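What follows draws every value from the coordinates through simple rules; no lab data is involved. As the structure is a prediction and not an experimental result, all values here were calculated from the model. Cβ atoms are built from the backbone, for glycine too; each structure is taken alone.
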Structure 1
Amino acid sequence: MDEIVSQVLVKKGAEANLYLADWHGRKAILKKRLPKKYRPSELDQRIRVYRTLHEPQLMHDAKEAGVPTPFIFSVNVKATTIVMEWIEGKQVKLSLNEINQEERGSLCFRIGQMIAKLHKKGVIHGDLTTSNMILNSKGSIILIDFGLGEKSQELEAKGVDLHLMKRALESTHYRFAKECYDSVIGGYRSISGSSELEKVLEKVREIERRGRYVAERKQENQL
């Protein structure tokens, strides 16, 4: 039985809300997937149940691949909630701004290794940003929020993951985005090998070309 003593909203997201909770005397995160009124109720329930079941499995697969994720304490399918470990630490989003170039390079290299380990296992995170990575006091990076993830070995899915990582660096860490992304790619290569990396990078370039084409067509239509 779940025993949630208290709940404090810490993040209101598009996909779910996160609450800091007391679970059997432990500090925990309660993730609630709330109904979406724009979806038919039956479809909405199926989507929320699927994601509630699927996310812990992806986190388990990530652990098997050697990528740290929070421990799952409880899953309530009917209520579409997950209770998981609260990770003490700082978002990598904040840490990258506080360390020197050498430390940033090392940190981003490890991030690249994590991504490659996920992809080798067939795990696509779906929302790779430095906000979804926690650096704990021991220097370990814990990957969180697999709510938009999937199982896939498709190059397209892997390319989208790396493209999201690149976009996140460019938007949040624009002063040193290129050096960080280069280090991410270096870390990815150390796990995947150059041949596999080049296939994924070609997909990234293809995704970027498609994005530019759509933007150009949109601009033309506005003239």
Structure 2
Amino acid sequence: MWLGGCVIDAPNDDEPRLDPACEGIACSIDGYCREGACYCDSGYLGNAYAEHGCQSTRPGGNCSTTCGLNSYCEDEACVCEQGFIAVCGTGDCLALRQLCDGVPDCPSSADEAPQTCAQESIQQWTLDDACDDGVNLSWRLWSIDRDWAWPGADGVFVSEGLGVPSHEEIECRKGETVCFGGEAAGLTWGVGLDGEGGCDDCCYQCSEESIDLGSLGCE
């Protein structure tokens, strides 16, 4: 029996309510904002202010380890957020603007280490195989300041034929000393392919200035 009355729409507590203090604040995926601050959802931990900063703590996730600060899991691996780099060796990612700024931000100061902040140069090396032995010359370039070789410890550059100039470009650290080593038909030039020989005029400083080794004869 109808007794009359009216219907009142009560607020649904399941619907998200806009917090004025959170206006303009972007929190992590799997995170939320409350009273102007970002937090990770239940079951997640991490940097709630980074886009992928909140990482699942539930077993069976995509990553076998918890990702560090400013990093997230993708394809079962931890990767840095955009604008960050893994340089500290701790699993955390550091902002690129903090790299080589004169202020150590890593516990080990790796972000200010010479090998991290060294400026790179593109240097062209040229040689002319003038040895008429029917064999192309194999050659490498070695850094005497670090354990490094171009095009690699297992690779070699190869000359392009008798009397034909061969050009190769390398990316080296500005100021480091780079030495030439070559070999063909039992003959050796410079420091050799193993980089262990000695020479008087086969080493040069890395810079943007090109190096021309000239003609390499059989004598």
Structure 3
Amino acid sequence: MARVALNGVIGAGGFGREVMPLARAQLTPMIAQGVAELVFVVEGVPPNEVVNGFKVLSLDEFLAYSGSRYFNIAIASSEVRSRLALICESAGARPFSIVSSTAVIMNEVEIGDGAIICAFVTLLSNVKIGRFFHANIYSYVAHDCVIGDFVTFAPRVACNGRSCIEDHVYVGTGAIMRDGTPTALFRVGTKAVIGMGAVVTRNVSAGDTVFGNPARPPHKKPD
């Protein structure tokens, strides 16, 4: 007889505890049929055996499980997500995405493995999203956008149309990014950081941090 599939949400901190009810709602039919179990997973020794009613396993315990293992990573740091994804996939675990029932996903939207799409997120038409994307509550991605791998949108991020957000970008709460044009995508480079509440009117270079209205690096004087 096949063992129950173990579904682990890696990270039992604040974001993990916010995401877990979404995962439970998504997996309820399989849990009710006794073919899936949902647990928290943490690195090192679990500080508690149970968090919010869910069993907590160490990463080693989760990866040692002999049945099917599925994982998602509810940790804000893209570098940590990348490292843990490599560890889990190398051990044969497979990523699963968590998508809120209140999210709005329109036509021709492609979402990579391991995404977290929180409550009231909107993904408009003709959008391509990479692996392990986090879209927190009330964020949106408009038409014709391309989002890279391990990108993080905090709550209420506005990513307007024809934008390219490269790998490992972090966008803070309430930030607004202008739209591109039919001939030139608006672009945020790899590992850039956009501060909370920023209004981004120009492309952001790889590795830069920008904030303010209009957003600019901290060392740059106003025009």
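Here distance in nm of label points 7 Å out along Cα→Cβ at positions 74 and 98 was derived from just one of the structures 1, 2, 3, and that gives 3.2; the source is 1.
Calculated for structures 1, 2, 3, mean count of other Cβ atoms within 10 Å over residues 34-41 is largest in 3. The value 48, 47, 32 for Cα extents along the principal axes in Å was derived from one model only; which of 1, 2, 3 is it? The correct label is 1. Among the shown structures 1, 2, 3, from which was the value -5500 of helix-only ellipticity at 222 nm (-39500 (n - 2.57) for each DSSP H run of 4 or more, over all residues; to 500) calculated? Derived from 3, not from the others.
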